[in-house]
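Values in this text are rule-based calculations from the coordinates and carry no lab data. What you see is a predicted model; the values in this text were computed from it and never measured. Cβ atoms are built from the backbone, for glycine too; each structure is taken alone.
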Structure 1
Amino acid sequence: PDHIGIILSPYPNVHLEKWTIVDGPPLACPPWNNREVYFIYYACASDCSPYNFSLTLKVPETHRGPLLTIAVAGHFLHGENQRSLRFKNFLSQFPPWSVVTPWTSSYTSWEY
């Protein structure tokens, strides 16, 4: 996708200490379910390259279970992946007087 939103949410008592995205401590968003939340937005124009970064989590020795939720939403705003044949057929059903601004999105999440 040419536009990607990445949401990171450490579990309670787990903290995102640093990342390689920018210098300095990560800036948290408003909390969600008593958990820290961090948002990364990546956009590119035509020759998209992989977006690589690393995270350092501070985890209590007594912690058991998952550490982090990672969610990724990708949006195809340009190019051949923007509209599938099925999506084009759906869009053709709108009346000519309507203004439609479509794009294709995908979403997935993981627990680590």
Structure 2
Amino acid sequence: MQNLDLSGNGIGPRGIIALSNRLKKLPVLHKLNLSGNDIGPDGAMALSTHLEKLAALQNLDLSGNGIGPRGIIALSNRLKKLPVLHKLNLSGNDIGPDGAMALSTHLEKLAALQNLDL
């Protein structure tokens, strides 16, 4: 599978925790859209632990999930494990100054990134 779109399905934190454990079985996934699922900071933290398994990921949409600063900090630490990521959408997550600072420190490691939506 190369594209997975689960946008607007009300997955929530518990659902994303279960889903994250299965994402490692999709090493050729190119596009992952989890927008509008209210995964919150706990869901973002769970997802971040499995991001490195998605080395082929080119497009990640986590918009409108209420991730907040804590979730963005966890994600930003792992985004560098996505060498071909060229589009990242984190809009509508109220990342705040701490989240923005954490994200900015790791953006330079994303050499392929072309589009960033905050």
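Given a computed value of 18.2 for mean count of other Cβ atoms within 10 Å over residues 5-12, which structure among 1, 2 does it belong to? The read-out comes from structure 1. Structures 1, 2 were compared on FRET efficiency 1/(1 + (r/R0)^6) of positions 13 and 45 (r between Cβ atoms, R0 = 35 Å, to 0.05), and the highest value belongs to 2. Mean count of other Cβ atoms within 10 Å over residues 29-36 was computed and gave 19.5; which structure, 1, 2, did it come from? This value belongs to structure 2. Computed over structures 1, 2, mean count of other Cβ atoms within 10 Å over residues 61-68 reaches its largest value in 2. Source structure of the calculated read-out (relative contact order in percent (Cα under 8 Å, 6 or more apart), 23) within 1, 2: 2.
When Rg/Rh (Cα atoms, Kirkwood Rh) is computed for each of 1, 2, which one produces 1.10? That value comes from structure 1. When helix-only ellipticity at 222 nm (-39500 (n - 2.57) for each DSSP H run of 4 or more, over all residues; to 500) is calculated, the result is -11500; to which of the structures 1, 2 does this value belong? Source structure: 2.
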